[in-house]
Structure I
Amino acid sequence: MHTLETLRRQLESAQQLHQVAHTMKSLAAVNIRQYEEAVEAVSTYFDTIELGLQIVLRERPVEHVVPHQPATETLGLVVFGSDQGLVGQFNNRIAAFALDQIERMGIEPQQRTVLVVGRLALATFEQLGQPVERLLPMPSSLSGVTSTVQDLLLHLDQWRTARQLDQVVLFYNTPRSGTTYEPTLRRLLPLSDHWLRRLQQREWQSRGLPFYRMDWAELFLALVRQYLFVSLYRALVDSLASENASRLDSMQAAEKNIRERLDELHRQYHRLRQSSITEEVLDITSGFEALKDSS
């Protein structure tokens, strides 16, 4: 049976949890806006890369730039999850989505090479029976994104040189409106010939065409490296924004549950306190009556 002291301790504990949930919710909301601004900036940079490719592709047929290659039976997967908890189904959704998509591609498990960013997503993959070659930590803030992208680029180079693995697919969660997000697939390599043809055929928006003095091949490879960097950066930041959106949703639900629990504890506390006061009044009244009768 509850006493006033035990209820008071439960109230204090629930109030502390409510404060923690509120603080985490506020931090998640601030982080989401920060990552949204980063996505806007990198999208502008991506437009600049496309303009550069548009110019250099005017001098070469796409077939010479990206020669047709038969579909390979091996696949490199880069999956973005989270290192921190309290994100609901965030990691389960992206892991299940990635495995479902590669099953549809018909790639056998032994032909898949998987790199996971975020230890909680790694645990989900292991539970689903998919081996993971390497784990990278998910950056905890925007300042750590660039170094993580550089690590990813180094690993992709190792895939290409050591395993001749040119087919690479990214899986990550993309934020939508409010606190919602959805799993996304992006083919990173090989470069899409459809995308390159579209750039090649796109009309230039000004009267004068830019010119360059670099060797064509060096310039094209430099632009492709920037494209890979920006694509990985965008996927990583989108995933971080989605992670915080999922955490915000979880904290909103937790805050609601804690408020309901606080309301119930307050009602119990006031009922028990009122009952205790009533009993004390009755004891005093009974004692007074007994004294009066004895006199």
Structure II
Amino acid sequence: MNVLDQLPDRPKILVVRLRSLGDCVLTTPALRLLKQARPGASIGVVVEPRFDAVFAGNPDVDSVLPPAAGAVWRFGAGLTINFHGGTRSLALTALSCARWRAGFAHYRHGQVHNVKMPRAQEILGVERQVHTAEHLASAVFYLGAPRAEIPRACLFARPARRKRPWAVIHPFAARPDKTWPAGRFVAAAEHIEREHGLEPVFIGGPGDDMAPFARHACVSGPPLEETKSLLAGASLFVGNDSGPAHMAAAFGLPVVVLFAISDPVVWAPWKTRAEQIVAPEGMAAIELERVAAAIGRVRGKA
């Protein structure tokens, strides 16, 4: 169904994303394809305020809206694309009062959508597992965007300035079973400094314990804009499978990411020089030597 061709000359298109950090970053390739297909469109993204900065400065996004009924209704969308699928996003999609309301057919309570999109595999003509960026981009293709290569994720920030070139290390994750032991991150930081001449800079959220990494530079609980700037100027990223890894990939950094329970096919860094170290038996099974070797390869020094 070519919905995009049925919209007026300068349409308003609303994308409901809500959260989380990695999902927001991996929505940006779909937004780029949408803007390329309808360059005159005004595109709004509905997202929780803590993730506003993901879309700040993005030329494909004209408005960033809070997940509030009034804001969504006032936007006046002709097409709303629901990329979230939960009950809150369904309500917001309905409240947008858009003529076209698109969501994947597997979403629960899909009666809100009058455009039900099939599986990404069906849209893309494949039967393999697809990456999250491919899944989201497939929706834009289904709605009428010309088939094209799915671009890298896009973030925009002025690079930070430091006295020496640096590597960003993110040693935290949402769950303990996604987290490499802190002592091994410290050892990896020492390897990075010794063998690659990069200053290790550890980043963490407001509630994260930075004490194990105190011998190195630490940035604790920075605003997302500051994290973007730090990544924009970095030379390397090493970390657990989490949102900052996708941010690093969006800036084109060499990336090493450690996986235990997440599927790296679905959540690998998208379109950057990267290595995924997978340990289904648990993160403690990943030895420092594997990480050091992966760093050497992504840095072109293996």
Structure III
Amino acid sequence: MLTSVIDGFLGYLSLEKGYSSNTINAYANDLRTFADFVEDMYGDDVNPGLGNITGREIRAYLAHLQKANYSRQTIARRLAALRALFSYLCSKGIISQNPAKGVRTPKERRRIPPFLREDEVTSLLEAPSGDTPLGLRDRAILETLYAAGLRVGELVGLDLDSVDLATGYVRAYGKGSKERIVPLGKKAVSALAKYLERGRPKLALKGKEPKALFLNRNGTRLSARAVQIMVNKYIDKASINKEISPHALRHSFATHLLDRGADLRAVQELLGHATISTTQLYTHMTRKRLRVVYDRAHPRA
């Protein structure tokens, strides 16, 4: 019964809705996987007809997918396919209620973002060597990423007037072009000053990018991909045995601030997070660190 209505629904998508063959094949795979699950759930002695399908079966199916380590996106897509199927059956009067209505995609456990220890950050930031234009640029990039907690897209989007070395601030544009002003530490200011004085002018001779802060060897604005390659190079040079991206410096920035007692709301502002729940991912303090904070702060510790 379930298999036959799925076939009818796929025909409806093809003939009446005009869906592409790729889309129909995707629906077919998702829906038939559900049908197979229901059959296994009830066993060979029971015909899993439409009357057997309730929110219970759908939630069990989603839990099965989650246990099998399917991504949240895949689970959400398969739930959407079930909703579409049962909505179609309701519109045809075959069933009176949509059993998938109100069933939510299981929440995915939020993983702790990868980050570097403070000593690893030091090794990475000191990896660029020499007084060459590219060496000065790379040191300035790494220092800026860590000092301001910038996303790579924000970093490569910086212009010359985005940084004020006199006051030690950088103006970045995050998601949704939202502007935020972030302070820069002394070492980042120093690295940027050296790059602007002795590195960028030499790179700028080769191209026509009067605005971009960080330039490539051709004198044009640096790309996010180039930053990724550069970070990987210095990760290897610093002998850091971790697979990380430039974003790990942003994670490290937040982690180290919180470990050293920074206020969660302040870190949220520095990162440009819309909600505090996103920033809370970084509150993975060790028990040792929690003990230090407790002993220092509790009046009867």
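Only the coordinates and a few stated rules stand behind these numbers; no lab work does. These numbers were taken from a predicted model, which means no experiment stands behind them. Cβ atoms are built from the backbone, for glycine too; each structure is taken alone.
If Cα Rg over 2.2 N^0.38 Å computes to 1.04, which of I, II, III did it come from?
II
Output the label of whichever structure in I, II, III has the greatest value of Rg/Rh (Cα atoms, Kirkwood Rh), for residues 54-133 alone. Kindly include the intermediate steps, with their values, before the conclusion.
Details: I: 1.16; II: 1.00; III: 1.43.
Ranking I, II, III on Rg/Rh (Cα atoms, Kirkwood Rh), for residues 54-133 alone, first place is III.
From which structure (I, II, III) was Cα extents along the principal axes in Å, for residues 142-213 alone calculated, if the value obtained is 51, 33, 24?
Among I, II, III, the structure yielding 51, 33, 24 for Cα extents along the principal axes in Å, for residues 142-213 alone is II.
Of the structures I, II, III, report the one carrying the highest value of distance in nm of label points 7 Å out along Cα→Cβ at positions 86 and 270. Numbers along the way, then the final one.
On the way: I: 2.9; II: 2.0; III: 4.7.
Greatest value across I, II, III: structure III.
Comparing Kirkwood radius over Cα pairs in Å, for residues 6-181 alone across I, II, III, which is largest?
Once Kirkwood radius over Cα pairs in Å, for residues 6-181 alone is tallied for I, II, III, the winner is III.
Suppose helix-only ellipticity at 222 nm (-39500 (n - 2.57) for each DSSP H run of 4 or more, over all residues; to 500) works out to -9500; of I, II, III, which structure was it derived from?
Among I, II, III, the structure yielding -9500 for helix-only ellipticity at 222 nm (-39500 (n - 2.57) for each DSSP H run of 4 or more, over all residues; to 500) is II.
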